[in-house]
Structures are given as C-alpha cells and as structure tokens.
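Undergrad: These are the structures, in structure tokens.
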Structure I
Amino acid sequence: MLKYNETNWRYKEGLQTHSYQVTFDKINSQSTIEEQKERAERLSLVKLFDDNESNYFFEIASRFQKNDDHFYFDKNKKFHTTLLGFPVIDSAYYEAVRQEIKEFSEGMEPKMNIKLDLIRLGTKYEKNNTLKPVNGVSNGTVIAFGDSPSNIRFTTFGNKLTSFLLKDEDLNKVLGIKFRRRFPTVWCTMGHYTTDFEITRELEMIFDEYKELDSDFFQMPCPELELGSSHYKDLRDWKPMQKYSI
C-alpha cells in the first residue's frame, strides 16, 4: 500500500486549494492507456527539461521498466512539466494566445525554479472529475511530483497568467471563465503501466527509494518556457511556436 499527501483545487472555480491523503493498493491503467491516443490538437505552455535534466528521469523510468516490462516509457520522450494546458480552441486564436503570453512574461520577475520532491504513482479520478480521487486506485502513471509550496513562483506565474489571458474579451469567451491550471501542483509524467494489478511489496520498496529526491539534482532552473501544440499528452508530435525567456 502506498500513501501520499495530495494538494488539489477545493472547488470547480477559483484558486483555493486543500490537502488530503490518497492511498493506493492497486493500479487501473485503462483510462491512462486511452489518454495516450491521438486527440484534437491542443496548445500547451511547458518547461522542457534539457538533456542533462532528462537523464535523471530516464534512469528512474528505466528502473521501473527493468522491474516490470509492463511499464512503458518512450526512450525519446520529451520530459516536461506543463505550466498551462489549454482546451481545444480554433487555431485562429493561437496567435492571440502567443502574443498575450509574450506581453505577460516580459513584465514578470525572473529566476523561477522547479523542485520535484518525490517519485509517486498518479491518482485516478471519478469520471475525469479531477476534484474526486478514486479511493485505493492509481491510474498507472509514474510521475516526478512537486508540491505547491516548493514551486510557489512557478505556480503563481501560471495562476497570474490565466487571469491575464481572461482579461482579453475574445480569449475569455474561447477559454471559458473557469480556465485555470489543471492542478495547483507540478509534475513530470515519466511513463505508465499497461496492465492492471495489485501493488506488490517489491514495487512499494522501489517507490520508497524515491520518496525524497535529492534537491541537488531535482531542483532545476526554469529560465525559459515554450508554447507549442500537440495531438498527444506526451507531446510526441510537438510543434513549437515560441520560447519565452523568464
């Protein structure tokens, strides 16, 4: 059994958060497998980890794959963390989004960092309602996770950016008044399991090794964000639009 403290939005709207504990004793990966398929194109604003940073994730993902060949990760994966994911919008609005982010980022303070605290299983939610975790069940993803207090500048940047974008009348109509970051935390998805199973003691012991990541390696600078589009959650067909120096 694996236990984690989780921070999430408290309500469907707004930026108020709350914390609770999730416990996993089994993995149900079917929804995650479906999510890897091609979908309608979406914009994302992300921090792409460089080769040196990605090597840390690659080594850990390889460890999980060595333990269980039902763990899948793309060896050419673009390891990243998403600052802001967008809903499906008409591509005619892409340029407006690009320009608004440019204007916003030019006025922000520099020196943001990403701090990842532990490697853990991802949470499964009821009917894609991210406010309702399913008790006892993981969705089968393995993520490097950073809580909000450890990443306050990064998460605040994202929250302020959403407010800034919604001040534009056209974007407000397109994005919707409830538009915000999907979760108030920071994470990098490294891979996922492709079958359902009960969590074994052996797997618990592997996660225990990564319950406190070394900040010398997993506190990473974020001098740049990149806006682009993809038809996949893992960005395998990533089309960059613009880089923003922060």
Structure II
Amino acid sequence: MLPGYYNRSYNVQTLSREDVLFEKILQSGWWTRATQCVDSHYSNVDGVMLSDHLVAVTENIYKVFHRRQSSFQSKLFDILDRMNIDRQKLMDELRIVALLHDIGKVECDKTKLVRHPLYKHFTIKRHSIVSLYAAIEILQNETLLSVIEKLRIYSVIEEHDVSYGLFCEWMRTGKLPTTKRWKELNDNVDTRPGVGLMYLLFFKLADTHGHWNLTDVVWFFKQVKTNYFNNLNIDLPIPTEKDIRL
C-alpha cells in the first residue's frame, strides 16, 4: 500500500496516481528525517519512529473506508452521500494528509515564530505548520493534484490537531468552542457547509496510532454535532471506542 517504504520492487509504468504521490513523499528529505526521528507517542526504547506513525495512520485511513461497517459507520457514510462527498476522493486526499501530518515534528520549535507559508503572518513554529511547509515543498509543483485538492490537503494538515487543542482548552478552562469557531474550522478546509469538518472527523478516526485515550475524539464528534451539524439538520452519529479502534 506504500510502495518504496518496504523496499519492494515495482514497475513505474504501472503506478497509480496515489503510488506516484506516495513515492514523491517517501523519496523526500523530510521522509528521510522522519525515519530517523523517534515517534513522540512512544519512548526512545520502543524503536517506533515517526515514519512508522505516519505509515500507520495512512493505513488506518484505508481501514476506515474498507472495514466491515458498523451502524455508526453506515450513518457516517450516509452523510457523505447526502453531502455529495466522493468517498474515493476523500480517502485519497486523507491518505496523503496522513503521510505528511506529523512530519514537521522533525524540526518544530514552539519557542520560535515563522511566517505562515500561505498567508505570510507570523505564527508559532508548531509541528503542523512545519508539516505544512513540508507538504507545500513536496506537492506544490505536482500536476497530478488540482489546486483545490492541494489547498484542501494543506488545510487538513494544518488543522488536524486543532480539535485536540480545543479539547485541552475545555479541560483546562471549561470553555466550549462556539458554533462560530466550528464554522471557521470547517471553512478553513472547505467552505461547503459541513464538508471541511467531515474531512477532519474522518481523519480523527484514523489518527489513533499511539493514542491510548480516545476521549478527545468522542468529544470532537459530540461538540460538532451539537454546535454545528444540528443546525444543518444532519444527525451526526457519535462513535464509541469500539467504533474508533481499528
């Protein structure tokens, strides 16, 4: 599923679009550094590298779309159909996101400010921003992706951890995000009502490698259901831990 990562041979002429994009990422200097960086979800003695985490989440994306459907999943996929979200396109874009989402951990530094690579304002050098830099460097000249696809991939990479940050803020202060905040998050990814949040929700279901506590995932679903999707008359299902574990 990830050509080159397992050093298997392949015929370039038979590669799919996804294979070509994966190879471009796996042959980058960013990926080389990820293979040498310990995954922060584990201890230094576990032998799990950042590249292993990125591959695991990429494979989890595939599993989310192909495992036997529960009632939760059936309802979630029904919403995709109602919103006219192409499942294959969603999966393909999220697998690229997964392979890049944490790659910026190789040089993040929250004590420093950097210019946002797209909007040019100064921002903290978080791993998601560095991952965004990496994604743009690797994909900006790639003709296999449309401009819209690239921008959506970039946005999910940048926003993939925001829901966890909002969860931590709620735990610390008791303050819940407003409907306006969820709309901003949605529109940062895709301005169609609910589509941006669906991208982030599906990614959240897959980004569980090394995450032993899934309370923040369930919280994310509950909050966007109450404060966003209910306003669209969409009954977003809430997952149990069994629904999330792959």
Structure III
Amino acid sequence: MLTAPVPRLCKHPAGTLTNGELRAKDPHDGGSRIALYPNAAWQRLSFRAWAGEDGAPYAALVMDCDRGGVAWPPHVVFYRSGPQVLGEIDVSSVVGNGRQGVAALAPVPGGVRLSLANTYQKDEDGCCGTLDVVADFTWDGSRARGEVVKRITEKATAKQAFLAALEGDKSLVEKLFDAKGRAEALHTEFFVTDPGDWREDFTCGSAAADQLFEGEGRDYDRVCYFGAKAAYVAAFVAMKRVGFGTWRAAGIQVTTTD
C-alpha cells in the first residue's frame, strides 16, 4: 500500500504514493499520506484487508491530507485487487468537521469501524475538537458509505460529577474529579441541596472564553452549566478530556444572585 494509487483528495490531484505519501508539486501546497505513517501503528490503525462475499480481496486505507500546512479531515479509500481504487469517503462528511485522528480500528463487514478523535463540537474550531466519534465506513459494492455509531461528549461524566459533589459522595468525587477539582467538590456550598430542585437539562460550552476557573495549573476543555429550578443558583463544572471517550471533572463552582 505504500505505493498504491490514490484518488483526488483535499483538492489534490489523483496520483500514486511514494513511500506512503503523495506530495503536491509545490511543497507549500501540502499533499496526502497514509495516516500515522511511518509509525508502524499505521498497519493496525489505518489499514484493513479482507475477502469480500465474492471471494475477492478488498482493502480500506485511511489517508490524511493537508493544504498549505493546514490539516484537512482524513479520507477512507477503498481498493480491490491491484490495488485498484474503488472509491473514497471524506470522514467529515459523516462525523462532522474537525481534524480527526484514528484512535482505534476494528473490522466490520465490508469495511472498518473507526474511533475518531478531534471532531468539533458546536462552538469549537481550529486545532482542537473534543467530540469523540465511532463510525463505520464501508464499501457496498457500488459506493463508499459512512454511518455514525456513537458520539461521546463530556455531558454524561459532567452530570455524574455534579451530582457526586451535590450529594457529597466522596468515593465518586475521588473517581470523577482531578486533584484540584476534588477540593472544590467537597467544600462547595450549593445553597440548593436537593437534586430534585435542579433542572434536568443543562448545557456545555467551550472553555476558551470561560473565566470561572482561573488559576495556576487549571487545565480543562469544556464547562457545563447547571441551573436550579426555583432559585437564582447555578453550578459550573469544568471538564477535561483525558482520553478517547474519557472525561474528568477539573473543578466546580456555584454562584447565586440571592
């Protein structure tokens, strides 16, 4: 596959890989390359070969590309014997925009299931997205298809962390919060202490413009906002992404206008 043909990707013309990459004529224009290559991990995270129902060999290859030094979302290219290109699919057309990287690859009939990090949530852009997505990319005999299996955000862990702090559950606080966040979680005055008096719905946003958790060593990506039902009380939980699909609470604060 290091010398396989590749189709037009990220507006670069089709061509043939040389040692896993295809550079543009102007080096400043970027090019395309096998994702993760030359790291040996590419063979388990960027490539899968299988025999189809017709007994013929097929393969899927994850390709990264960039233009002018700016990374574009990866593509999954499908091949038959040769290797000969069957088709390709832009990952972002399935999971949303971002600068995705493959965290895991698993086989599915006719293709691959990819665990993809760095997809943008609603208010994110630039280098870093925090949405983790699991999606299937397959060849159906005539075209490439993609389907999201699961989207993973900070919200489930944030809700658990908020309730653990509200109820003073030390074991859960220890599990869900980082070192700096634990002290806040165990010493915060909530004013409204019954979980039933807090609204079920809550929102989360990018921490880029948030100022609630300033201080040395504070490191977090998102902030989730919880509101009480009948009082002007709000809780803010800072969330840090610590691995694929894994989040930890990095702090909690409560404000009131009463």
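Read-outs: derived from the displayed coordinates by stated rules, not from any lab. What you are looking at is a predicted structure, and each value in this text was computed from that prediction instead of being measured. Cβ atoms are built from the backbone, for glycine too; each structure is taken alone.
Undergrad: Out of I, II, III, which structure matches 2.4 when distance in nm of label points 7 Å out along Cα→Cβ at positions 90 and 122 is calculated? Mind showing how you got there, number by number?
TA: Working: I: 3.1; II: 4.0; III: 2.4.
Among I, II, III, the structure yielding 2.4 for distance in nm of label points 7 Å out along Cα→Cβ at positions 90 and 122 is III.
Undergrad: Out of I, II, III, which one gives -17000 for helix-only ellipticity at 222 nm (-39500 (n - 2.57) for each DSSP H run of 4 or more, over all residues; to 500) as computed from the coordinates? Don't skip to the end; give the middle numbers.
TA: Numbers: I: -8500; II: -17000; III: -3500.
So the calculation was done on II.
Undergrad: Suppose FRET efficiency 1/(1 + (r/R0)^6) of positions 114 and 186 (r between Cβ atoms, R0 = 30 Å, to 0.05) works out to 0.75; of I, II, III, which structure was it derived from?
TA: The correct label is II.
Undergrad: Give the label, chosen from I, II, III, of the structure having the highest value of relative contact order in percent (Cα under 8 Å, 6 or more apart).
TA: Values: I: 33; II: 19; III: 11.
Across I, II, III, relative contact order in percent (Cα under 8 Å, 6 or more apart) peaks for I.
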